[in-house]
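Structures incoming, each one as structure tokens.
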Structure P
Amino acid sequence: MEGVSLLAYVLIVIAYLLGSIPFSLLLGLLFQHKDIRKFGSGNLGTTNAFRVFGKPIGFAVLFADTLKSGLIVFLILNTGLFDGVTLFHPLVYGVASVVGHCFPVWLKFKGGKGVATSFGLLLAYNPWIALTLLAVFLLTEYLTRYVSVSSTVGAVSSVLLVTGLHFLWRPDLGLVIATLASAAIIIYRHRANYKRLRAGTENRVHLFDLIDRLFKKAS
């Protein structure tokens with residue numbers, strides 16, 4: 001039993017290390033010889049990857065950051081690879097990946113903001129909840145043109161949605177706690193954005209216009 005308990009904690013560390021892989025930094029250096037931290041907002045997230053590197057790398061970063069947390073949750077839920085090892089709720093390992101993404105040990109704990117990675121763990125656990133929150137994110141971004149606002153609204157909405165489902169439909173305290181933890185991390189990582197919003201200096205990024213420009217540029 002002690003060995004199994006140890007493996008469960010080792011798996012959390014592995015999930016953290018997987019989450020801490022800075023795909024935007026690695027792909028930018030590999031294909032365009034650019035350090036994303038020196039361009040755009042300087043953030044390692046998907047939005048800045050699209051802004052700095054364009055469509056191919058932007059989509060690759062989005063996919064990789066989503067997969068970082070979603071993969072381990074999916075494997076725990078749908079395969080027998082970790083039977084008897086995962087003593088904790090499956091989403092604990094997904095949250096560990098979110099923590100790794102936002103606070104990577106390789107980069108002095110300065111990483112992304114956790115939006116795509118949080119989406120990944122929800123997508124693997126409950127696609128309907130994830131897609132509902134994606135719709136909230138896109139609608140808010142369309143109305144405000146601030147990714148920081150849509151990320152925050154999505155984070156708060158995730159807590160309200162899963163808490164409501166917990167009490168009104170199917171109890172799942174692990175989902176509530178994991179969602180609350182991910183939302184808290186997202187909000188914490190957007191502190192600088194909130195200061196810029198109050199100062200009126202936050203950059204507006206309309207994702208629909210951005211994607212349209214990227215496709216026109218590629219054509």
Structure Q
Amino acid sequence: MPINKISTVTDTPRLINLLGITENTKEAGFILSDGRLLHLPRKNPLVNFNHLDVIKLLPQFQMTTNPVSDTEMIAFMAKEQLIRFNIEGIIHCAVHPSSMQMRKIYNILAYRSSIFEIIISNAAAMTLAQHQVSGPSMSTLVKIFKIYEQQTAAIKTDEFFVQQTATHYQLVFRPSMKVVGKMNKNTNTLKMELEYKSASKLFYQLITDL
């Protein structure tokens with residue numbers, strides 16, 4: 001199912017009704033916008049229930065036999081302002097955390113000696129930054145998430161590649177294998193999908209390097 005077919009009506013209450021809220025970080029899968037933890041069943045070792053399975057519970061994803069992709073999950077996270085969470089060491093954001101989410105992240109991480117990886121994406125699933133932290137202060141977390149306030153952010157070059165047709169260069173976003181930009185070989189006219197416009201400079205560079 002294409003990302004743009006995701007319902008614009010908030011699905012968070014549906015997920016809460018289906019899975020419930022937990023205070024046990026070992027049983028949490030997402031941090032909700034209000035700072036509560038969405039339950040993710042993990043106790044049964046015979047059931048490999050993961051973050052993608054949560055989204056498959058929703059009606060709009062049950063209507064397709066295609067598996068939910070990581071890019072669809074990240075777009076859904078951005079729409080619902082969900083933070084993917086795993087107590088084993090992963091925090092993954094697609095939009096700037098709310099104040100309640102920031103407080104929850106701090107409360108979970110501040111007194112832990114184990115290393116957590118914080119992955120920062122945008123709604124288009126482009127990786128903006130990755131950090132490894134251990135017992136971070138609130139000021140450290142604020143600095144990490146300031147990247148969402150910047151007009152431009154570093155783009156991971158390994159998430160993109162260029163392919164060619166007879167008439168065009170095409171910029172492909174590797175995680176979804178989606179063509180997100182085209183340049184006419186004869187006129188040098190560039191067309192980029194809006195959410196990937198920040199990758200225009202990289203597109204030029206990759207063409208130059210061919």
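The numbers here are math on the coordinates, done by the rules we state, and not lab data. Not measured: the values here are computed from a predicted model. Cβ atoms are built from the backbone, for glycine too; each structure is taken alone.
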Which of P, Q yields -24000 [helix-only ellipticity at 222 nm (-39500 (n - 2.57) for each DSSP H run of 4 or more, over all residues; to 500), calculated]: P
Which of P, Q yields 13 [relative contact order in percent (Cα under 8 Å, 6 or more apart), calculated]: Q
Computed 18.7 for Kirkwood radius over Cα pairs in Å - originating structure among P, Q: Q
Comparison of P, Q - label where distance in nm of label points 7 Å out along Cα→Cβ at positions 30 and 94 is highest: P
FRET efficiency 1/(1 + (r/R0)^6) of positions 134 and 190 (r between Cβ atoms, R0 = 35 Å, to 0.05) derived as 1.00 - corresponding label from P, Q: P
